[in-house]
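*Asks:* Listed after this line are the structures, all set down as C-alpha cells.
FYI, it's all coordinate maths here, none of it is from the lab. Here the structure is a predicted model, which is why all the values come from computation and not from measurement. Cβ atoms are built from the backbone, for glycine too; each structure is taken alone.
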Structure I
C-alpha cells in the first residue's frame with residue numbers, strides 16, 4: 001500500500017461528460033422543455049464526491065477541445081479534483097448524456113458517446129510515477145468495454161499493483177455502453193451476456209475492492225442468483241466485495257473469505273429510508289462514501305454508513321455531481337438521520353449543502369458599486385441629458401474600475417455592483433472573469449420592498465448567470481409598523497427561497513430609516529430578527545457604524561451562520577474623508593471583507609460628464625482617482 005506521504009488518496013479513470021438533466025420532473029423526455037447542465041460520468045462523479053468527502057482525488061480522462069470539455073475541467077478544479085491528467089482530445093467531442101425523471105422507477109437517459117473523448121484515453125496519458133503517487137486507483141467497468149480503453153486500463157492496473165497501490169473496480173454496468181441495446185436505451189440496467197461476463201472476469205483478479213449493485217454482481221459473476229454470482233467472483237478473486245442492495249442497505253464480504261449462505265451474512269448495514277426522486281448518481285455517491293471509510297482505515301461498518309447515507313442523499317435530489325454531499329453535510333446527516341425522513345425538505349441539511357458546496361472565497365473585496373438607476377436618471381434630468389447616455393456612462397465606469405485594478409494589482413479582490421437595466425453590456429463584459437459580480441433585484445426606493453418592474457423573483461433570476469450574486473436593498477427596521485415589517489419579511493423570505501432554489505448567492509443590504517436607535521443597534525436588531533425568520537444570506541452589505549456594534553454584529557453573524565461569505569461596507573454618498581474615518585470601525589471585524597462604494601467614487605465626475613463639462617477620458621481619470629483613494633483609505637483603515 002502507498003504510504004501516508006502519497007500525493008493522492010484516490011485516482012479515478014473513466015467517464016467524463018456533461019449531463020443535461022430535465023428540469024420538468026414527471027415529463028417524458030419528448031415533452032421536456034428545459035434542462036440543467038452538470039458535469040457527469042461515473043468516474044467524474046466519484047472523483048468529485050470523494051473530494052467533497054475530504055479525500056485528495058485526481059481524474060484521468062479525456063475531454064474535447066470545446067466549451068463542454070472546458071466546463072468539465074473548470075468544474076473539476078472548483079471541486080478540488082486534480083486535473084493534471086485530464087487530457088484535451090483534439091479529434092473527439094466531450095461525451096453528453098440527456099436524462100429525465102419520469103417517476104420513482106423510470107429514468108430515461110440517452111448517452112451521446114459515439115467515439116467520445118473519454119473512450120480514447122491512452123497509455124501515454126499517464127506514467128508510472130503518477131499512478132504510484134496514490135493510495136488507491138479506481139476504474140469503472142465501462143473503461144474495459146472496448147479494446148482501446150481495456151488496454152489503457154489494464155496498463156494502469158499493472159502500474160498500480162507494481163507500486164502496491166490498492167485497486168478498486170466500480171462495475172458500472174450499462175448494457176448500452178457494451179452495445180447490447182439500441183442506442184436510445186440508456187435506462188436498461190441489466191442484460192445477461194456471457195461475453196461481457198467473461199471479459200469482466202478476466203480482470204477481476206486484479207482488484208482489491210469490487211463494488212456493484214445486485215445486477216452488476218450478476219453480470220460479473222455470470223448468474224442472476226446473487227449468492228451464486230458472489231461465489232463465482234470469489235472463485236477467481238480475493239477482493240473485498242461490496243454489494244449495493246438499494247433500500248436494504250449494503251453488505252461487505254471480506255477479502256479471501258468464502259461467501260456466506262445468505263446475503264446478510266456479510267458485514268451488513270441497513271440503508272437510510274428516504275423518498276426517491278432520482279436514482280441516477282446514487283451509486284457513485286455510495287462508492288465515494290465507502291472509499292472515505294476504506295481509504296482512511298475506519299472499518300467496513302463505518303464505510304458502509306458513509307456509503308448508504310451518501311446514496312440516500314443523492315436519490316432525494318436533482319442531478320448527480322451537484323447532489324453529492326460534502327463531508328460536513330454528511331456527518332450532520334448521519335448524526336440526525338432518524339429525525340430527517342425527507343432530506344430534500346430538511347432546512348438545515350439543505351442549508352449545509354448549499355453553503356459547503358460554494359467553493360470560491362473572497363478574503364478581501366474592493367467593490368465599485370454603480371448599480372444605481374433612479375439616481376442616475378435624476379442626474380441625467382438635472383443635466384438635461386438623455387437617459388440613453390447612462391449605458392455609455394456605465395461602460396466608462398467599468399473602464400475606470402479596470403484601470404485601478406491593473407494599477408493597484410486588485411485582480412483577486414476587485415468587484416462591481418451593476419444592474420441589467422443600464423449596465424447589461426458591463427455585466428456581459430465581466431461575466432466569466434475573476435471579478436466579484438453582484439446585481440440588484442429591488443425596485444429602487446420602494447418601501448415596502450418590491451422586485452424590479454413588478455416582476456417575480458423567479459422570472460428575474462432565470463436568465464442570470466450563476467456567478468452573479470443577488471443584491472437586494474431593504475430600507476428596514478424592527479421598529480417599523482407591524483404591517484410594513486410583515487410585508488418586508490414576506491419579500492425577504494420569497495427572495496431567500498428563490499436564491500436557494502436557483503443556487504445564486506444572496507447579498508442583503510440593510511439601510512435603517514431615521515430613528516431614535518443608533519445605526520448599529522438598528523442593524524443589529526434587524527439581523528437578529530431576520531435570522532429568527534430562517535433567513536441566512538451569503539453576504540451582508542451594511543452602513544458605517546460605531547465599532548462596538550460592528551463587533552456585536554460580527555459575532556452574531558459568525559455564531560449564527562459560520563459559513564457566511566462576508567460583510568461589505570456601503571458608502572451612502574458620504575464624502576471620501578468621512579468614509580475613510582467610518583472604515584476604521586471595521587478594522588477588527590472577522591467577517592468584513594471590504595467596501596462596496598458607489599456615488600462617493602463616481603458621483604461628481606458622472607454629473608460633470610452628463611453636463612458635457614468633461615470628456616470620456618477625464619471621466620475615467622477622475623473616477624479612477626476616486627476609486628483609488630477609497631481603496632487606499634480602506635487599506636489604511638484595516639492596517640491602522
Structure II
C-alpha cells in the first residue's frame with residue numbers, strides 16, 4: 001500500500017520526493033551573518049535523514065531585519081556561504097530552500113548597534129519593551145526591493161526555492177494586523193491596504209526570480225492576538241497570496257507575544273492543523289501544516305484527511321534527524337520523538353546560545369561526529385556497568401554501546417525511565433513518558449542487557465568485574481527540617497504524582513519550584529471534565545460555553561502553594577513557565593511567596609512571612625488544610641561511590657546522582673560520560 005507520507009508532490013516545477021518539510025528555525029549558529037561549519041553540519045545531518053525539503057533561516061534582507069546570529073542574505077558577500085550550505089543539503093539527499101524575513105519591531109536595538117527598529121506604526125513591542133520608528137513610504141519601497149534582492153541571492157546560491165516569512169509578529173504581519181498598523185496612507189486602514197506591503201513584496205520577488213523559481217510563504221493561520229487579524233482576514237490574505245504568484249503556503253500559528261501556548265508539551269499533537277485546513281479549502285496550491293507534528297502517524301493522518309499537502313517537522317528533526325528514514329524503512333518504533341520541552345531549542349535562544357536538544361545530545365554538536373568506534377574484543381573495548389535506568393543511565397548505556405563497548409544496565413525498580421515518569425505526570429507533560437519509551441526502545445534495538453528489580457551491591461560488581469562503572473542512581477526527595485513531617489496527613493510530591501497516595505479537599509504544597517508547580521497543576525485537574533466528556537457536552541449543547549469553561553478549570557480541590565522565595569517557578573524554563581503560571585491562575589491555585597513554613601500541625605501548616613516583594617516579614621500565619629504535600633526539591637542519591645572507590649574501580653557519577661539538575665542535564669551528562677570511556 002502506498003505511504004501517503006512518501007508520495008511525491010510538486011511545487012511550481014519542483015518535484016519533492018516526500019511530504020516532510022523541515023521548516024526554518026532560529027538556530028543561533030551564524031556568526032556575523034555568515035554561514036558557519038556548525039550550520040552546515042547541522043543541516044547535513046538532517047539532509048541525510050531524508051526530508052523532502054529543508055528550509056534554512058530565517059535569513060536577513062537588510063541591516064535592520066535581524067541579528068548577527070541570523071544567516072545573512074542582505075549582501076552579495078554572503079552568497080559563497082549560502083552556496084556551501086545549499087550544496088551540503090542537496091548533496092546529502094534533500095531539496096533546499098531559504099526563508100527570508102524582516103523582524104520589524106521584534107528586533108532589539110542592541111542587536112542593531114543601538115539603532116531603532118522599524119515598523120508600520122510607532123507602537124511599542126511587548127517583547128522588546130521598545131518603540132519602533134514608523135516607516136516612511138520611501139523606506140517601505142526600499143524594503144520591498146531588499147526582499148527581492150535577497151531572494152535573488154538565494155537563487156544565485158543554488159537553493160531550490162525561497163520562502164518569505166509573513167507571520168509570527170514580524171514586519172509583514174505587522175503591516176497586515178490592525179493591532180500594529182495604524183497608518184492612514186495606502187498601507188494602512190482597510191484589509192486591502194494592510195495586505196499591500198506583503199503582496200508587493202511577493203510581486204517584486206516573482207519578477208526578480210522568474211516564473212519557474214518556487215516561491216513560498218509562511219503565514220499565520222491565527223495570530224492569537226486580541227485586536228489583531230481575525231481568521232477570515234488571514235484566509236483572505238492566503239487567497240490573495242495565491243493569486244499573485246505564491247506556489248505554496250506553510251501555515252504558522254501565533255505571534256511571539258500571544259498568550260496561547262504553541263510549541264510546548266501542553267499543546268496536543270497536531271492541534272493547529274485545523275488552521276492549515278481552513279486555508280487549503282480556499283487555495284489551489286500546496287499547503288503545509290506545522291506545529292507539534294512529531295510522529296509519522298499524525299503526519300500521515302493530517303495529510304490523508306485533507307488538512308494539508310505536506311507537514312512541517314522542525315523540532316522533530318532536531319530530536320531525531322533520521323526520523324524520515326526510519327519512517328520510510330518501517331522502523332518507527334526507533335524514532336526519538338521531540339517532547340516539546342523547549343529546553344534546548346527555544347530557551348537557549350533567550351540566553352543567546354545556539355540550539356541544543358534534551359532528547360538528542362548531538363544536536364548543535366554535529367561537528368563532533370559520532371563516537372569513535374572501538375574494536376570489539378580489542379584493548380579499547382570496555383566492559384561497562386551502568387547502575388540506574390533513568391535518562392542519564394540509558395543515554396550513557398546507548399552511547400557506550402554505539403561505540404562498541406560491552407554494556408549492561410541494572411535498575412532497582414520494575415521499569416526504566418526514572419524521574420521521566422514523574423515529569424510526565426502533570427497535565428500536558430505526557431511526552432516525557434514518550435521519551436522514556438523511546439530510550440527503552442533503543443536499548444532493545446541495540447540488544448543492551450537490562451536487569452530490573454535488582455539492587456547493585458559489592459558482590460554483584462565483583463562478580464561482573466567491569467572495566468568502567470557509571471553511577472546513575474538518580475535522586476530522592478529532599479525533606480526539609482520542618483517539625484511535623486511525621487504526621488499522617490503529610491505526603492511527598494513524588495508519591496502524589498505517581499498516584500501512590502490520596503489527598504484531601506484542601507491541600508497545601510510546601511515548595512513552589514518546578515515540582516511544586518507541577519504537583520499543584522496535577523491536583524488542580526482532579527474533578528474537572530475529561531476531554532471526551534467536554535466534547536460530548538459541547539457538541540450536544542448541553543451547557544453554555546461559559547459553564548463548560550468553568551467545569552474544565554474548576555476541580556474538586558482547594559490548593560495553596562507556599563514558596564519561601566519571592567516568586568514561584570524560578571527553576572522552570574522560560575518557554576513553558578508563562579503557560580504554567582497562566583494555568584495556576586485559571587485553575588484557582590493560590591500562591592504564597594516569601595513564606596517560610598516553620599511547622600506542620602494537625603490542622604495544616606504554620607509559616608512566617610519573610611522579607612519579600614509582598615511583605616516586610618515577621619508575621620506568623622496558619623493555613624488549615626487536609627493534606628500537606630512536601631515538594632522541597634531533590635537530593636542526590638549516590639550510595640555506591642565510596643564502595644567502587646574502595647574496590648579500585650574506574651567510575652563516573654552522572655545525572656542527579658552527582659548533581660541534581662534537569663532532564664536536559666541528565667541526558668547530556670550521560671552522553672559526555674560515555675564518550676570519555
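*Asks:* Tell me which of I, II gives 3.4 when you compute distance in nm of label points 7 Å out along Cα→Cβ at positions 51 and 339.
*Replies:* Only one of I, II returns 3.4 for distance in nm of label points 7 Å out along Cα→Cβ at positions 51 and 339, namely I.
*Asks:* Using the calculated result 0.7 for distance in nm of label points 7 Å out along Cα→Cβ at positions 27 and 355, pick out the matching structure from I, II.
*Replies:* II
*Asks:* Which of the displayed structures (I, II) returns the greatest value of distance in nm of label points 7 Å out along Cα→Cβ at positions 147 and 595 on calculation?
*Replies:* I
*Asks:* Have a look at I, II and say which one yields -0.47, -1.01, -1.08 for log10 I(q)/I(0) by the Debye sum over Cα atoms at q = 0.13, 0.21, 0.22 Å⁻¹, for residues 19-122 alone, as calculated.
*Replies:* That value comes from structure II.
*Asks:* Follow-up question, since we're still on this one. Using P(r) over Cα pairs in 10 Å bins from 0, in percent as the calculated read-out, with 3, 14, 22, 24, 20, 12, 5, 1, 0 as its value, let me know the right label among I, II. Numbers along the way, then the final one.
*Replies:* Values: I: 3, 15, 23, 22, 16, 12, 7, 2, 0, 0; II: 3, 14, 22, 24, 20, 12, 5, 1, 0.
Attributed to the structure labelled II.
*Asks:* Further, regarding this structure: In terms of distance in nm of label points 7 Å out along Cα→Cβ at positions 35 and 67, which of structures I, II is highest?
*Replies:* Numbers: I: 1.3; II: 2.3.
Across I, II, distance in nm of label points 7 Å out along Cα→Cβ at positions 35 and 67 peaks for II.
*Asks:* For which of the structures I, II does the calculation of helix-only ellipticity at 222 nm (-39500 (n - 2.57) for each DSSP H run of 4 or more, over all residues; to 500) return -12500?
*Replies:* Numbers: I: -12500; II: -9500.
Of the options listed, only I reproduces it.
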